[in-house]
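Some structures are shown below for you to check.
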Structure I
Amino acid sequence: MDLEKRRKAFLAKEVAQINFEEIKSFHELIDIFSKMSFQARALGICAKIWEKMLLDSERPTIFLGLAGALIAGGLRKLIADMIKLNFVDVIVSTGAILYQDLYQARGYKHYIGSPYVDDSELFSLNIDRIYDTFVDEEKFIETDLYISEFANSLEPRAYSSREFLELLAGKIKDENSILYNSKKYGVPIYCPCIADSSIGIGLAHYFKEKKEKEEDAIKIDPIKDNYEIANLVAKSKKTGAIYLGGGVPKNYINDAVVIADLLYGSRKGHEYAIQLTMDRPEHGGLSGSTLEEAKSWGKLARDVKKATAYVDITIGLPLIFAYLYERRELYKHRKRLKFNFSNL
């Protein structure tokens, strides 16, 4: 190709200028985003890739990774609605998100606060701060003890985190709860870092009591999780990944591919991947690592359809959800997956 043709190829597509006189829906807004620049374009492309997952005739299994203070950020019902609407199939979450979901299911709240306060005074008042959000430490302690009591009701054996969370979800009656809807609609939730959360704190209290009484205690077996999630990947025609934040959930969804390859020779990375993150890749951490880097590990397919938006999840996710929700009639025939873990 000569230089003039190369020049024209680079200058072929004009950046769209947003015009709210012509925008009548979230679909039109996100469509314009995908033709603009910077993170508007990235967010628009993320929305369209998620939609492609939902419309794919080969019915990919969609894994959702949840990290960060998403419940404190006000996204609890939105995530629950994603389960209700069959936008995701499997969830991998931090323990903190699931704990705070349970905390709210018990009738407790997150409160509008400020980052510009005396944190020593908050400590003396038994108030915890999550940036500009306050929570009631006294109700956290009550919830810790509830988890301890719940664990005490279980048969003392080994449980995967999925099994434990499914049983815990069975005690919840709140229709806006992530855990409640995961059980209702058969969407498994894995929490590989369950000890690193207030769920783990409650279980530590339970373990202490069992130890003092010299009684057998339940155990959370993370290797059962590894085995289960690897089978979900291996038995899927295709898989897609949605990373909200990074951390352990992002790595775990990626590693599920690696485990499946080791166990079954299933060398097929996720064929779709989108991530919303505020982290950066330069320091080498997983939370900010690029989707391109994941291809080098075989975690994403070579021809993966991917996009990353560097945006606050409390802004980016509602916009993408609004786009998908507005077009939900397109996905209503997408069959809900049914998992039988007893046959694994």
Structure II
Amino acid sequence: MTALANLHQAINLSQGFPDFAVDPKLVGLVNHYMEKGYNQYAPMAGALALREKLCELTNAQHGCNYQADKEITITAGATQAIATALAASIREGDEVIVFSPAYDSYIPMIELNGGTAITVKLAHPNYAIDWEQFKLLLNHRTKMLIINTPHNPSGAVWQDEDYQKLQEFVRNSNILILADEVYEHIVFNGAKHRSVRAYPVLAERSFVVGSLGKTTHSTGWKVGYCMAPAALMKEFQKLHQFQVFSVNHPVQLALADYLGQINLSEIGAFYGEKQAFLEKLIIQHTAFKPLPSFGSYFQLFDYSAISDQKDLEFCEWLCTEKGVAGIPLSPFYLAPDNTKTIRFCFAKNQATIESAIERLAKL
């Protein structure tokens, strides 16, 4: 959709990246470490300063005790962390439970490693989990499950009850968990981010993935991380060292300093204002119906009052004919979805959102 938006000079509310500048302080820190000569390989597991800072922040927020020397690896973006965790865990014949709609890289990577994706469909329009359906899908082939909160594409967040249910099901099993928490600091509308790291029964079997690109509005730098107990991290690093070995050194050092200078709790409020701004203008000027959003920088909208087209056709028409790019929801499912729902990204400047609304108001 971004390529289509560029071709037709459409306002791009599709792909999830900010269109505003990275904090000049962070850019200055990167330049500082480049000039200081940190331009060669970082340690394979990542710069120690960054690993220590991330463990410090995580342990304070979630009441856990991750060790920087053996339970965290800095990765070339969160998607690499997801791919590496799956490659370290999944073999031919294994099943991986995925809550659907889901980030579109999960299922291809499961299949690339010989596994089979088993989907649990989240309930539209709130995208709540049907735990009875989940229970029926568990069997001796279930090797792993992937959870994502705050959730892309819906903006839903897991509640304590969800984690309590999950603990009941996996407590006496060998099932692994891959927890995609890349939007961990982007929560709003009164929501709270809860992590598997705060639940010992879950943490002991979990790879937890985060994204510093999401947190610091620098997605193009491709810096993420994975946390896991030492035994799991050892297996993770066996692959990581041959996939990318190490990640951009001066950026890591700059991020370590920067994370110590900012208040991470303010990020949610920052994006909450953008979400509220988009939703308010959508309601005032268009026939789109907003669905609830509590995290990430995405919101879903029902377009059934505007068109009977399938979502892919509608998004192509919206981009090519009306000059606004959104994302259809159906590619986030293994099977076709006909809910007439599309996703807009609100990680944009106010002027970008206003310009998009001007065009959408003409529908």
Structure III
Amino acid sequence: MIKRFFNFFSHDIGIDLGTANSLVYVKGKGIVISEPSVVAVNQKTGQIVAVGSEAKNMVGRTPGHITAIRPLVEGVISDFEVTEEMLSYFIKKVRDRSSRFSFRPRVVVGIPSGITEVERRAVRDATKNAGAKEVYLIEEPMAAAVGVQLPVQEAVGNMVIDIGGGTSDIAVISLGGIVVSMNLRIAGDAFDQDIIQYARNEFKILIGERTAEDVKIAIGSAGDDNEAREATVRGRDLMTGLPREVVMTESDVREAISKSIRTLIVSVKQVIEDTPPELVSDIMHRGIVMVGGGSFLRGLNKVISAETKIPVSIAEDPLTAVVRGCGVVLEHLDDFSNVLVQHEDEVSPK
């Protein structure tokens, strides 16, 4: 009775703690926050200046004593204290929007598959310190599969490719568990770095991460679709040190990211090779589902499909698949307790 009372007044939340973006789901309300995973810190005072969208707008534009930090690198916490501050900001924002009588929430957090116990512990501790009452961890490909309503609890093979900002997760799921998975440090950020390096090598111009991301979104593609897209890119000439602009074409970007795309495809093939034959049969029939921001890269699903001979579809609203899955698990913790990441010192939620 007392537990039901506390749960009634607590606003339990699900968090997709991404390298590039973090999304927050509130039980009974849906997705209420979607902001970049960026924190601006005043190095003189140690104070947090801004979090989320406001902080991202400061990237590359701050004075010397203010640093815009991305506290998660390649899907894991690189700066514990800043991550804790960011989580506190999200949880406080949720509680401020709700009743002033709300209690500490239960939190379901999506994490990359295959991270170490130490890295999991860091996520758990940061979330608890930020104000959570209880913390449950779920691997992101599992959360994404739940979010796009795949039958993860049934004896049938489901394959998900989750391409985020820092990592890509490739997983085959059946009977509430991940059968085979692979986690790559190749995703949206790696594509941006490929474009930066290509501009440096081919055009002798230095561009920033924001510019590279804009180019990727505007004209990036994984396969030739016979569209002559191009974008004007502004940066610093490496020879003169002065501003210069060049025109990059779709084929330039495709060439820039080709090595990363090839590595991703090889990894997808490896996961399929390691999957039991019966589940491969299911996947051939049901197809592969792509989620995450990287799934928006033009033609990527077609290239993977051509290489694997398996249909590849992009989930509806792929950016929110993981946090929607966290939300479904949050709403039905008892039913989905078996899909959560269990630690040796914890028991299943009651």
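Summary table below
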| read-out | value |
| --- | --- |
| Highest-scoring label, criterion being mean count of other Cβ atoms within 10 Å over residues 43-50, among I, II, III | I |
| Computed 23 for relative contact order in percent (Cα under 8 Å, 6 or more apart) - originating structure among I, II, III | I |
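A short reminder: the numbers here are calculations on the coordinates, not readings from a lab. As the structure is a computational prediction, the values presented were derived from the model and not from experiment. Cβ atoms are built from the backbone, for glycine too; each structure is taken alone.
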